[in-house]
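Below you'll find a set of structures to go through.
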Structure 1
Amino acid sequence: MSNETRGLTLVFTGNGKGKTTAALGMALRAWGQGMKVLVLQFIKGGWKYGELKASEKLGSNFEIRQMGEGFIRDAGPEGLNAHREAAQKALEEARRAVREGEHDMVILDEINYAISYGLVNKADVLELIRNKPPRMHLVLTGRNAAGEVIELADLVTEMREIKHPFAAGIPAQKGIEF
């Protein structure tokens, strides 16, 4: 077995909590190894999540870009169009990042969710995965990962919810959910 660097495609999916958190943990590990990391958030937007504050302190080799419109559940037709436009811009940023190859790791946060909601075309995402530079790590997060995405991935982890405080009426907690 050689020590050759090979860029992997990793997927964190499932209904349980921890998909973005796992990706960000991996990003922090990569950054600690001197790698350049880009996180593109396809759904998140508007809130000042803790990871945004932290990334500002890590310097230019760790960048998070919130590109989404926030929660999508009750968006309605006009809201859904705004979400679709934002997701298309995020996908274009992802294409650019993959094409230019300046980052060692690119995380497409909640892109699986964007595919399942029809905000981005699955075929475009599959093409993006196939076109990544050989040494780049590409991480895709979000519920409902498409079978074709799973097939192309080198590593797939499914988060399964067993118990969640929200079910007991406990609201989102600072430092845990945001």
Structure 2
Amino acid sequence: MSAKNEFVALSLCILTVSDTRTVVDDTSGDYLCAALAAAGHRLHARAIVRDDRYVMRAIVSGWIADPEINGIIVTGGTGFTGRDSTPEAIGPLLDKEMPGFGEMFRALSYDEIGTSTLQSRAFAGLANAKFIFCLPGSTSACRTAWEKLICHQLDARTKPCNLAGLIPRLGEH
């Protein structure tokens, strides 16, 4: 990977899950693309898909299998409505869960939206040595997750430890 304390640009994918958003009004996907670029990472692929667990799973599975990709951020479909199915779609693909992400996201989100954070099923994990973060669809939730959690953990310079620094060891058996 690189020497300690040196930034390493990662290759990331953004998937927006929505029955209503398009490339014209996908503010959450736009924010995440701009934020990862501003942090020095590369956007490998971006897609918008309706809330269909099988279509979501197919796209994310393709990205998980791609050796060029380091991480995937999914926005949308993490609520409680009948159509929200991101956890059911992506959860089965995970090799390891990262419970601390969802816990920390909801704790941070509480300061912004109060008890409404209970409705969030945001989560993260690891699949085929790829980090996967699943966020609510609101742009403010994406901003909270990126600025307070994800950007720091995808930066190899973050102390005392970070997810980026684990990349060389993720394939160990």
Structure 3
Amino acid sequence: MPKRILLIGGPSTGKTTLLNYLKDIGYPCLEEISREVILKAQAEGIDQLFLEQPLLFSEMLRDARIKQHKATQKISNDFVFIDRGIPDTVAYMDYIGQPYPESFIEACNKYRYDIVFVLPPWEVIHVIDNERYETFKEAQKIHKHLIKTYTTFGYKPIDVPTGKVEDRATYILNIITS
């Protein structure tokens, strides 16, 4: 079974660009699924599911991320990179003050990741679009919640410096292959 290498960070940190680069150079990668959930809800007439029904949105993400976590067992490689993890759902709900059932905590404890890399807020690349509505200031607050949540679950997130995608990938690959 491959080591599960998790990439976390708030909006506009470069996770998707980094993940796409890692995929392009031959590593298996599992993409962020929240945009998929958001677009499906929008097609059903719900503009921002997370804002309108945060618990339902988070339950959908948790369940999809559990499925994604289980799917890593079928990957025949030393590593698999994953964009966001199950604890992200807890961090985001804590960020907005949304109560959630114990099943979220249980999922975070049951489905673990081997290494967690955190990409910091990066104002130069911050954009707001159809699915990303957070300001840069909000992205910074989300970042703090992510760090706190992952630390609470026993992870030691490794900071990835900002910079060219190739440099960020090399930084991560040097750590996981040493």
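We did not get these values from a lab; they are worked out from the coordinates using the rules stated. Keep in mind that what you see is a predicted model, and the values were worked out from it rather than measured. Cβ atoms are built from the backbone, for glycine too; each structure is taken alone.
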Assuming 1.00 is FRET efficiency 1/(1 + (r/R0)^6) of positions 95 and 143 (r between Cβ atoms, R0 = 25 Å, to 0.05) as calculated from a single structure, say which of 1, 2, 3 it is.
3
Per distance in nm of label points 7 Å out along Cα→Cβ at positions 15 and 31, the highest-valued of structures 1, 2, 3
1
A value of -12000 was derived for helix-only ellipticity at 222 nm (-39500 (n - 2.57) for each DSSP H run of 4 or more, over all residues; to 500); which structure in 1, 2, 3 was it taken from?
1
